[in-house]
Structure P
Amino acid sequence: MAEMFSTLGTWNWLIFGFILMALELAAPGVFMFWLGLAALLVGLVSFAITPSWQTQLLMFAVFAVAAVPLWRHFARSTRQASKSNPFLNKRTEALIGREFTLEKPIVDGSGTVRIDDTIWRVAGPDAPAGSRVKIVRADGASLTVAAA
């Protein structure tokens, strides 16, 4: 067993790192990526210096353990980015509470309103065209309005 470890070299670490990253592509979970990155770092350090196999294993362990806080930092920053735009992929929810002018009158509970460059179907109490309405609920592509 010690003989196997003593033959560890730069190319072994680089290949091991790429294999771990390829496994991450096959079964994503963000875990193998960081271990692969740690193995690649050991391989790159081994290009510059020629450490013993014990030092190589120690470097791999240190890099793998250091990857956990690094991963948490990246995960936290992406979570904060999603908080900065809470209506991403929820366009209709961003419209709730805003007021618009009716494009076509609401007759028998159905009419239309122009929002930017899009005509939206609205439901609500009958009202003439040109009336100001406030969006009170959004359900898919259908908006419910009330008189503003």
Structure Q
Amino acid sequence: MKIQSTILGEVEASESEILTFENGLPGFENEKHFILLSIEGNEVYQILQSTNSKVVGFVTANPYLFTNDYTFNLNESSVEALNIESEEDIIVLTIVTVKEPFNASTVNLKAPVIINTKSKKAKQYILENADYPIRYSMNASMQEDKG
């Protein structure tokens, strides 16, 4: 199948790659089907692209590339909703807020995207009892290393 993306243009995708967000994403509740697209030549970022609307796509990244001490526990209802049987079945991504210049961009550590790679179910999980910021500087870990 062909997917239209404002960011990447037309891309070829397989039905088996489609991720289902049962409740959509906050602010995009009607968008329930997405695909995770690689960006050629870039292994840090991906595009979480709606299969229905080419203008609904999010730059994502692995949060552990930016901070080493990122931990949280999923509540039982989320574990059940995503059919998680093993921690190895999931990947955690954060949505990137792209800014100009790019090194001013931030990641949302308060609301990670959890994807079960086996069931293809996904959810943006809002961390209620954690002090993680919505706008965490992607350069913070580099600044800490220099300090």
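Any read-out appearing in this document is the output of simple, stated calculations on the displayed coordinates, not a laboratory observation. All values reported here derive from a predicted model rather than from experimental measurement. Cβ atoms are built from the backbone, for glycine too; each structure is taken alone.
Consider the structures P, Q: one of them gives 19.2 for mean count of other Cβ atoms within 10 Å over residues 47-54 as calculated from the coordinates. Say which. Numbers along the way, then the final one.
On the way: P: 11.4; Q: 19.2.
Derived from the structure labelled Q.
Have a look at P, Q and say which one yields 4.3 for distance in nm of label points 7 Å out along Cα→Cβ at positions 15 and 135, as calculated. Present the calculation step by step, with values, prior to reporting the outcome.
Working: P: 5.8; Q: 4.3.
Label of the originating structure: Q.
Using Rg/Rh (Cα atoms, Kirkwood Rh) for the comparison, can you identify which of P, Q gives the largest number? All intermediate terms of the calculation are to be shown ahead of the outcome.
Details: P: 1.45; Q: 0.96.
Structure P gives the largest value of Rg/Rh (Cα atoms, Kirkwood Rh) among P, Q.
Out of P, Q, which has the highest value for distance in nm of label points 7 Å out along Cα→Cβ at positions 23 and 39? Please report the intermediate quantities before stating the final value.
Values: P: 0.7; Q: 2.9.
Sorting by distance in nm of label points 7 Å out along Cα→Cβ at positions 23 and 39 in descending order puts Q first.
A value of -2000 was computed for helix-only ellipticity at 222 nm (-39500 (n - 2.57) for each DSSP H run of 4 or more, over all residues; to 500); which of P, Q is the source structure?
Values: P: -17000; Q: -2000.
Computing helix-only ellipticity at 222 nm (-39500 (n - 2.57) for each DSSP H run of 4 or more, over all residues; to 500) on every structure in P, Q gives -2000 only for Q.
Relative contact order in percent (Cα under 8 Å, 6 or more apart) was computed and gave 15; which structure, P, Q, did it come from?
Details: P: 15; Q: 19.
Derived from the structure labelled P.
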